[in-house]
Structure I
Amino acid sequence: MARRATAAVAAQPLELLGARALDVAVPGRRLVEALTFSVNAGVFLGVLGPNGAGKSLTLHTLAGLRAPAAGSVRLCGRGQADWPRRERARRLGLLTQVSEDPFPGTVLDAVLVGRHPHVEAWQWESAADVEVARASLAACDLAGLEERAIDTLSGGERRRVALAAVLAQDPDVMLLDEPHNHLDPHHQFDVLRLLRARADSGRCVVATLHEPSLAARFADQVLLLYGDGRWACGATAQTLTAASLSAIYRVQMTEVTVTGRRLFLGD
């Protein structure tokens, strides 16, 4: 009996990120009301919605950068506010929509910032930290650019450097605001395959996406934000439909299948 009970407990899915009755608001407007969802280990959640629907603000609220208007966020089984800052940074990584490099430095320096939560106070990065940073750059197709000055990179290269810094951080939960922004089609697919692999390795990935067809291809679940408080969250196959997309984007959407993949076209 004890063995069967232990096996049942072990089989329970591990929630890495959850929201409970979460409200996201700006002055005079409630963008998201009573948002409740759970993202387990191994899950890629795509967040879609029109401009101004609150996608970035929702990610910032989940990351603890801004307080919710109501409700709560749980990270790896504990309240968001219960985590000491350094421990939280080891668990959760955030890629913002706009990445800035206010100080001069090399590409490797920029990615090593992601290792800082793992480096003890008043210590330098170790050789192992440098290897993690180099591996993260290679994963983002940036091997060989370690010594380049960050201000000599293109917009797409800078975007991949910012993503490499989050990879180097090695968090359980990755919150990514338009990770494919500024990227050419080749690197868009490479980045999304990379994030899919991270989720498959036991982490969870939450990413805002503007292209429903990419969400259909890579995301297990989707969160649709309408911008007026309403939302829908569930398995991609059931939640991401031409009807739901037509409603959130206010344009007629049509679903077609090409070589076995679901594609969404706007009219």
Structure II
Amino acid sequence: MALSENPPATAPGTMPDRVSGSGLSLRGVSIQFGGIRALDDVSFDVQPGQIVGLIGPNGAGKTTLFNCITRIYEPTDGAITWKGEDLLARRAHRLAQGGIARTFQNLALFDAMTVFDNAMVGGTSVRRSRSELRERAWHLVERLELLEVASRPAHGLPFGTLKRVELARALMSEPELLLLDEPAGGLTHSEVKELGELVVALRDELGFAALLVEHHMGLVLGISDHVVALDFGKTIFEGSPAEVRDNPAVVEAYLGRPAA
């Protein structure tokens, strides 16, 4: 099985002690679309400072779960809390004010705006002066090695560069929880390795927790402190990256049932 192929060199950080109600908590989350149960009784936690990888084959329910957390979908059953607060009672446009930011599978940048201005957009929900926001934006642009293209429009820039622009924009809101939706999609092998190292370094520097939805198993297993695997909307595994590689349920979900 190739689940452990090409992991980034960066080792996962030390998992923090679990503190009840201090992070993201999902309990019995289910959602049904007509006769299809897209999520079925999903429960797990993301603790402060922790990187949790959410994996599963196509159609497993990963993006649906992300959309429940970010208030795009309303779960049929279950509870989602953030720092002890009922997240399902918070409107989607107020998530950033509560310390939650996300990136997207498909880049949602403004092509005609400069890299710097795209980053600045992420600070609109933060109660900071414009000078403070500009200072933070310049810091992030420099930290993500975007200074050379800061004054260029986003349109036409390499895909890997645009991924870093989107990350800078998400970090502008000073998130305590960063939701990363397939950040390695479309990146080269070397870019994936650099991304893994960057996410871990930023987590250590800025102190946020991260929930990572990703198909690139090398990235997930290389940087996650904890892994949750879904299949057909159900949790089939939860544990450490070391445990996921040889878990029979995960192997079967990705590779199929062996021939008799």
* To do: Could you figure out which one of I, II the value 25 for relative contact order in percent (Cα under 8 Å, 6 or more apart) was computed from?
  => I
* **distance in nm of label points 7 Å out along Cα→Cβ at positions 179 and 195 - structure with the largest value, from I, II** => II
* Where is FRET efficiency 1/(1 + (r/R0)^6) of positions 99 and 235 (r between Cβ atoms, R0 = 30 Å, to 0.05) largest, in which of I, II? -> II
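Thinking only about Rg/Rh (Cα atoms, Kirkwood Rh), for residues 91-250 alone, which of I, II has the largest value? If you can, show how the numbers build up before the last one.
Details: I: 1.01; II: 0.99.
That would be structure I.
Given that Cα Rg over 2.2 N^0.38 Å, derived from a single structure, equals 1.00, which label among I, II identifies that structure? Write down the numbers at each step before the final one.
Values: I: 1.04; II: 1.00.
Matching structure: II.
Read-outs: derived from the displayed coordinates by stated rules, not from any lab. Computed from a predicted model, the values in this text were never measured in an experiment. Cβ atoms are built from the backbone, for glycine too; each structure is taken alone.
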